[in-house]
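What follows draws every value from the coordinates through simple rules; no lab data is involved. Since this is a predicted model, take the numbers as computed values, not measurements. Cβ atoms are built from the backbone, for glycine too; each structure is taken alone.
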Structure P
């Protein structure tokens, strides 16, 4: 029986999910960026981790898990693929993976290529150091707002002589004028540290830090409301570290911290951010070697879908094109 006979739309999403090349969300590979509004991009790099490696394998496994995604959102009934043109932009073609700063240059140039053609990028890492490079490739007209969902502030300075490790991207981003700390909120922060340096920098620079115990006390909807107030109506980047979720749900990450968000809380938080003006986003730190059931990759793929829906809902043109 054909798709038309059963009333289903034609296309790769209507076929068996175990068939064909597993692109992000089963979208077409991008050959001509001018034909797309959003590029889903893999950034398979973890050369800046301070503990367990493995996030370099994240994009491949998230792609595979993303074949489980369907088109229509369960609560809003939005079909993002009817509003915007979405494709898989492939992986960053690294040339020097053993040099963090050089690898970051590769990321920046790849992302900037899409940006120059007006294509919004949703990136899948990779360790959290990639966010600095993605921001470099996107931001050209002054600092943007930031919604940062994570167990850690990632505002430390240097580690073992490196200023570009995965615990430092948002400190560097402030220093480089990429994000506005007054329009930045960090959500879900928890876990003991050997130094207060990161917490201190976030507070001193003007970032709003919402530790996990405050999320629990206030509720994720209230935190989302505050996030929307802080970033305001200007362009905003959203960075989602998978370790923001409790390792009971998402064990596949390099620096797990117990006491985090549940998967339901994570979805509720993202859905409550409707109306934010996203100019880019990422989900990072998925480390498949520590993810025996694939559940972490599935959560990351679902987060990616939710981010795509936020972008689509912000687009006023149902036929695609610019928002």
Structure Q
């Protein structure tokens, strides 16, 4: 299976690097600046599961001349439109597009551009970042990739994909209920992103002050209410697990939005919170805490230099 990884950032670089490390046919579609960084030093991964230095196959926009079997898409949501233009020549009649972006708006955009058949569902659970040296640093042990047909079927193409991803150095799982998994992750991202960005701290720092833990749980309640109203009620097991994570004393847990905010980088506020809040509003769900975090992040975003 010929795999195109769109970008070699914290997520795409990690999963693509692990796939390449275990002998899969992987090519990275990268910007000139990232190619310049990778050419002398290679793709470097620092991880509790083992460090790696790879010499990846790279391609730039405009150099793709044949379709790939799989396009793995993990760009930031605000970069999706440009990315679609870049990887469009890689999409043929049999190509699967596996996006692991946050939220759900990307599904609408991808299916409108490439058709319903091309786009499968996906979720990744990994905490990675790129350090000042351009290395991909894994911040926690989790490294799971979940994928499936959006209608829940187990098709031959997904079985082939599953066979390719198994044994590739991370936890790979084929799901027959990928939309539920995607919505549960959105609930997690919305609540965790909202509380850490609004409070400007880790979960441990937030719950250490009076009322912090209660506020975290109220964020989770609002998020779960939106998903439920949209027809994707989170499981009780998920909610119990997420509630524990959102109130764990001493926890260093943060969100990717908070880490981007700390670096002064753009954040995915519109895609993680704005779209989420709007879908809840359409079903009559009030989300005052999520909205407060969203407005806060929009103010932050307005101060950034125009891209």
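Can you tell which of P, Q yields 0.70 when FRET efficiency 1/(1 + (r/R0)^6) of positions 110 and 206 (r between Cβ atoms, R0 = 35 Å, to 0.05) is derived from it? Value 0.70 for FRET efficiency 1/(1 + (r/R0)^6) of positions 110 and 206 (r between Cβ atoms, R0 = 35 Å, to 0.05) corresponds to P out of P, Q.
Identify the structure, out of P, Q, from whose coordinates mean count of other Cβ atoms within 10 Å over residues 14-21 was calculated to give 10.9. It traces back to P. When Rg and Dmax of the Cα atoms in Å is computed across structures P, Q, the figure 18.4, 63 traces back to P.
Computing helix-only ellipticity at 222 nm (-39500 (n - 2.57) for each DSSP H run of 4 or more, over all residues; to 500) across structures P, Q gives -9500 for structure P. With distance in nm of label points 7 Å out along Cα→Cβ at positions 86 and 182 computed over the structures P, Q, the top value is the one for P, the highest of the group.
Looking just at relative contact order in percent (Cα under 8 Å, 6 or more apart), which of the labels P, Q belongs to the structure with the highest value? It would help to have the intermediate numbers written out before the result.
Numbers: P: 21; Q: 15.
Ranking P, Q on relative contact order in percent (Cα under 8 Å, 6 or more apart), first place is P.
Hey, mean count of other Cβ atoms within 10 Å over residues 190-197 derived from one of P, Q reads 28.5; which structure? Considering all the candidates, the number was obtained from Q.
Given a value of 1.5 for distance in nm of label points 7 Å out along Cα→Cβ at positions 134 and 254, point me to the structure among P, Q it was derived from.
Numbers: P: 1.5; Q: 2.4.
Comparing all candidates, it corresponds to P.
Distance in nm of label points 7 Å out along Cα→Cβ at positions 62 and 158 computed as 3.0: which structure among P, Q? Of the structures listed, the value fits P.
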